[in-house]
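A short reminder: the numbers here are calculations on the coordinates, not readings from a lab. Computed from a prediction, not measured in an experiment: that's the story for all the values here. Cβ atoms are built from the backbone, for glycine too; each structure is taken alone.
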Structure 1
Amino acid sequence: MNLTITNEAVQFYKQELNLADNDTLTLYVRVGGVGSGGFSAGLSRGRPDHSAVYKHEEQGIIFYIAEDDAWYFDGMTIDYDADFDAVTYNNPRIDDVTNPK
């Protein structure tokens, strides 16, 4: 899986969620919200209840993605936009979920 989480995004998560080294976050697919084809990225603290297919460590924070959600995050860049003070999620592979590349 190809996932990029920028240093700025990790710093935002650390500050907003009061995270320390070795804390874990799970990224998952939500139905609804702003995203591609009616899907958007969700985030929760901790490990997923089921086995994770992907584990990504960045600046001491461990991110997990479950096997069922890997299709959405593969190729994604998670970044921080200072102008909007928000994390951004961009995946050019799924701009059109009906006809993914």
Structure 2
Amino acid sequence: MVAVAAAATDSLLLILGSLAQNVYIESLALTSATFISSMTNLSPSITFIIANSIGLEKLAFRTMARKAKVLGTVIGIGGAMLLTFYKGLQFNINPH
């Protein structure tokens, strides 16, 4: 019975893992590389925010490690927003 449960879990992880990769590749085709890069770099920040909201992580500034986590989250989200919303010079690679 344990082997069946382990096989079912492995199959589910395989399906979800390939689904995540396929969604990532499709998003590369539909948006810019800058946007995809900034969203990928937000994974640790999103994980910290979710862990904080469900109570697995405490938002207290008593230790240096917790201050670093909060500061890193703020810097990561700010950098992703900067990269996503900044409209710089546009280069025309194909002149035709």
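Structure notes:
- Structures 1, 2, by mean count of other Cβ atoms within 10 Å over residues 19-26: label with the highest value: 1
- When Cα Rg over 2.2 N^0.38 Å is calculated for each of structures 1, 2, structure 2 comes out greatest.
- Taking distance in nm of label points 7 Å out along Cα→Cβ at positions 11 and 67 as the criterion, the largest value within structures 1, 2 is that of 2.
- For distance in nm of label points 7 Å out along Cα→Cβ at positions 51 and 83 computed as 4.4, the structure of 1, 2 it came from: 1
- When helix-only ellipticity at 222 nm (-39500 (n - 2.57) for each DSSP H run of 4 or more, over all residues; to 500) is computed for each of 1, 2, the one that comes out at -4000 is 1.
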